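Asker: Please find the structures below.
All of the numbers you see were taken from the coordinates with simple rules; none came from a lab. Being a predicted model, the structure only gives us computed values, none of them experimental. Cβ atoms are built from the backbone, for glycine too; each structure is taken alone.
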Structure 1
Amino acid sequence: REGIADALKFSEENGIDIRILSGDSTESVNYIIKQAGINVSAGSIVEGPDLFDSNNVLTNPQLAEAKVFTRLTPQHKLLLVNFWKEQGKTVGFVGDGLNDLPVIKKSHLGIAMHEGASVTKNAADIVLKGGSFTLLQEIFNEGNKITNTVRYVGELLLIKNFVVMQLLLLSWFSLLEFVLTPRSNALLSSVAVGIPMYFTAFFNDTSTPAASFLRRIVVIGFISALLITLSHTFIIWAFPEMSNNMLFTGLVITLLFNYPIVLVFELKANKHKPFFVAFLLLIVYGFLLVVHPNVFPLTIILEFYEIPQLSLTAFASSILLSLPVLVLLTAYNFILHKKKLLTYLKL
């Protein structure tokens, strides 16, 4: 079939183990896989009768780790898939015949060929149009992009939430005086997560999956938030004369530009676009702060989010105070991505 060699190479590069299950004879299967350019040693080919007894019981589990299986009945294929699932593996199965229906339904991911049986296609999760395996790479890349988009949004959300939690804890223990109302917290959510979330789906062009989805967003989210909280706390202690409005504005700007900093070391061709969105939001936020227009519906936004009025000088000062924090965040993300620390930490 078209693209089989490229699909196998892509699978190997992405850590996907390939097993060939066939009901044909060993000689026929061996001839076909050689035609496809697949190199398999004789010891990697196992026949169904060597695996199962007459009652279809798996009698030789160690042989289930072979690469190629021949002379299999539909029941044998189903038993092998169940065995691999019991081992904690995520199993995908590609088939086109009516006999493959039970296996496709039982697999985590069932893939059918376009020219296969109608009932098999209806049961499958994915149908390969034209029977070409070249589509598999596009499918997996698109799936990884979606997963990465969710991960980026998760990182932004955790960073914002961890910052708020850490600041509140410091306030509760009287280590700093910082007022954060529910409406101002809603403003942080909007500029740090809500608005960037929509653009991230359009800008994301990264199909490389993370080693650990949950561990990565928690570790990156917590440490980034800790850097922001410690830096903000230092600013509060170093400049006690600064108003709470200026301090909050600096925090908003920091979380706003944390969005492009999170993405710049991950995106490929769209690195500049998150910065464009962040600068655009900064201009809009600065306009609302400094001008404080008494025009509907802007008055509703100002009132709902409790956006105070600041002078242009105070707004500029808030930007300058956020710059060292942003440099620190950039350095942290640079070390993570460029110094292979993510690989070392298995993130």
Structure 2
Amino acid sequence: MSGVLSGRGLITQVHFGRGSAEFFTTSDMTSVIDAVESGFGITDDTPIGIEIDPNVSQSVELEQLICAGISRANVLLDDFRSESGKDDTRGPTFTEVEGYINLLRDQNVNDVCISLTYGKPTQTLSSFRDTFRKVMILSPDRISLSPFCFSDRLQTDRRTPNKETRMLLAEEAHRTLMSFGYLPVGFDQYARPETALARAARSGQLNRNFQGYTEDPATCVIGLGAAALTALPGVQVQNHTDVEEYCSAIHAYGFACACGAAYGHEEGDLGDWLRRLLCESRGDLRRYRRILALDQAGWSPVEQRVLSLIEDGVAALDGDELVIFDEAKPLLRSVASLFDPSVQPIGKAALSP
């Protein structure tokens, strides 16, 4: 990869995804970081992050990986299992997670995120409050809060919280995090004011890629490994998901791309518009109409959606700008989908050249 780029580009972040902490040895991690450093160039200040699953990670392995240069961590958490282990809850105990957090802090990992999911089967408002109370004791730098993804089978499971309960869970989480001084960033992130993510949001420098919200301004994300995604201006590709096929492709061709999609200027401009809406909670409606070359017939359904957002108290107009209210930030993903022709078809006029 570095040979193809011939020294072009600057690595601004390195991230090891889910499973890395379980499958990489310290030697593996060091080798990968050394290869990235020699091929692209990284500095002591380059953030290197990793995702940690407390259900399978071992503290000894984690400590060794931190020594390889990890400076930020994302701890994946469903719910806490009781210390006695007598309940049916999947997940680590509070004591186990506290041990991980303390280990990260002791090793100068200065950016710790806890990823939580709400709306899971058997989850109640009471149990979610208890989980949140414990998370607040751990005091992470950032919290990622995502809705549980339902299959058709789970939709009919009586243990699955209904829509009203899921909304209550999200509202409860938002109020709790705000009361503890966390700032909402986009629709699913909360960060302490001193974190790089919160600073980027305040200064209008927040970015979003397929991995989520980030302070990293990079427009290129290069994925290495089986099933990894790569996003470059004008194209997105995915590597082979099967490890053997991935390795065979690397040895045969030097790359392991299995599929991809290219997009043109219109799609790129629309992506930039949606990214600004998701990151800055505002979008220029005149520019949106110009990007999609909408005539009056094509614009009419979009205008109706804008009016509905205003009537529902989600947004307001500031000249040509649609501005989403701060309290409506958790709805940003749904709002953005209203302006995405691939989700909400706008009609033939919207897609005309």
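Asker: Quick check: 14.8, 46 is what I get for Rg and Dmax of the Cα atoms in Å, for residues 281-336 alone, calculated from one of 1, 2. Which structure matches?
Answerer: Working: 1: 14.8, 46; 2: 11.2, 33.
The value was obtained from structure 1.
Asker: If Rg/Rh (Cα atoms, Kirkwood Rh), for residues 73-256 alone comes out at 1.02 when worked out from the coordinates, which of 1, 2 was used? The partial results should precede the final answer.
Answerer: Details: 1: 1.22; 2: 1.02.
So the calculation was done on 2.
Asker: For mean count of other Cβ atoms within 10 Å over residues 217-224, which structure out of 1, 2 has the highest calculated value?
Answerer: On the way: 1: 19.2; 2: 14.8.
When mean count of other Cβ atoms within 10 Å over residues 217-224 is calculated for 1, 2, structure 1 comes out on top.
Asker: Separate question: Among the shown structures 1, 2, from which was the value -19500 of helix-only ellipticity at 222 nm (-39500 (n - 2.57) for each DSSP H run of 4 or more, over all residues; to 500) calculated?
Answerer: Details: 1: -19500; 2: -12000.
It must be structure 1, since only it matches.
Asker: Identify the structure, out of 1, 2, from whose coordinates relative contact order in percent (Cα under 8 Å, 6 or more apart) was calculated to give 13. Working shown, then result.
Answerer: Details: 1: 13; 2: 9.
The read-out comes from structure 1.
Asker: Here's a follow-up. If we compute Cα Rg over 2.2 N^0.38 Å, for residues 9-168 alone for structures 1, 2, which one ends up with the highest value?
Answerer: Once Cα Rg over 2.2 N^0.38 Å, for residues 9-168 alone is tallied for 1, 2, the winner is 1.
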